[in-house]
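Structures are listed in the sections that come next.
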Structure P
Amino acid sequence: MTQNYIDVDGYWGVVISYDLRPLDEYEIRKNLMSVGMRGSSIDEAVDILLYEKNTGLCVSVPSKRMSICFIGNTTSDDQFMDTLAHELYHVHSTIMEYYEVPSDGEDAAWTMGFLMREAVKMITSKYMPTATQQASA
C-alpha cells in the first residue's frame, strides 16, 4: 500500500492510500478504525477495496479536520484517475461544508484544483519520475 498526505494549507489533512494488496488488510483496518469505523462496516469496506475493481472510499472526520481516502484496484489508469477525482470530490465537499464556503465560488474551485494537483503530483512522482523531473527542470 502506498500512502500520501496532502496538507490543505493547515486547514485540513488528507491521507490517500492506493496500491492496495491483501497483505495490507491490517493497515487498512487500522486506518479505518482511526476515523471511527467499527465492526461489519470495516469488514465490508476491506472486502470491497481489496477484492472488487474500480472502487474507492473516503471517510472524513470534521472534528479532526481530516479525511482518509482509499483507491481500490482499478482496471486502467483512466479508471484510477476517475476514482481518485471522485474520492477527492467527497473530501472537497466536506471541507466546503465544514468552513461554510459556497460550493459555486472561486474558493471552492481553488480547493478542488489544489487537491487534485497535489494528489496527481504525488502519484506521478512515484509512477513517472522522469516526467516529474522534466516538469520541474
Structure Q
Amino acid sequence: MKHLTLQRCFTLAIIAIAIAFTIASYRYGLWRNGMPGIGLTPFLGALLLIVISLRVLFQKPDPEEREKLQLVPILSGLGICVYVVAFAELGLAIPSFVFLVLWARFLYQRSWRSSLISAAAITVSLVVVFITILQLPLKTWPL
C-alpha cells in the first residue's frame, strides 16, 4: 500500500463501517435458544464485506482497469442519506415526491413533466400500499 488513493480511502471507510456492523450485530446475539439470533445474518454479511474489502485494498491496481471517478454513485448515496433524514422528519409523502423528482430529472435526465408525473404516481402508490393497505404506522405528512 504505497499510495493512499481515493479508492483506498473508500475501501478503508467500508472496512471501518463493516467492523462497526460486526460489533453491533454481535451485540444483538448470534445464537439464541438453539436457533440463529437476530444478529447472525448481519454479522456474516459484515464479515464477508471485510474479507472482500481487504482483498480490494491489497490487490495491485491495474492501470488499464482504472475508471474515471463518476459522480452518479456518489450523488445517489448522498441523495438516499438525505431522503432517510427527511423521511424521519417530514413523513412519507413530501420527501418521497421530492426525491423521486430529483432522481428522475437529474440522474436519469427525464423531462420535468415526466419526472413530476412519475414521482406523483409513485408517491401516491407508496402511500396507498404502506399506509392504506398495509396500515404501517408511518407519518405521511409533517403535520
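Coordinate-derived values only; no laboratory data. What you are looking at is a predicted structure, and each value in this text was computed from that prediction instead of being measured. Cβ atoms are built from the backbone, for glycine too; each structure is taken alone.
Using the calculated result 11, 41, 34, 12, 1 for P(r) over Cα pairs in 10 Å bins from 0, in percent, pick out the matching structure from P, Q. Before the final figure, lay out the partial values.
Values: P: 11, 41, 34, 12, 1; Q: 10, 23, 25, 29, 12, 1.
Derived from the structure labelled P.
If FRET efficiency 1/(1 + (r/R0)^6) of positions 51 and 91 (r between Cβ atoms, R0 = 35 Å, to 0.05) computes to 0.35, which of P, Q did it come from? This value belongs to structure Q. Computing helix-only ellipticity at 222 nm (-39500 (n - 2.57) for each DSSP H run of 4 or more, over all residues; to 500) gives -20500 for which of P, Q? Clearly, the read-out refers to Q. Using relative contact order in percent (Cα under 8 Å, 6 or more apart) as the calculated read-out, with 17 as its value, let me know the right label among P, Q. Source structure: Q. Among the shown structures P, Q, from which was the value 0.05 of FRET efficiency 1/(1 + (r/R0)^6) of positions 27 and 115 (r between Cβ atoms, R0 = 25 Å, to 0.05) calculated? Computing FRET efficiency 1/(1 + (r/R0)^6) of positions 27 and 115 (r between Cβ atoms, R0 = 25 Å, to 0.05) on every structure in P, Q gives 0.05 only for Q.
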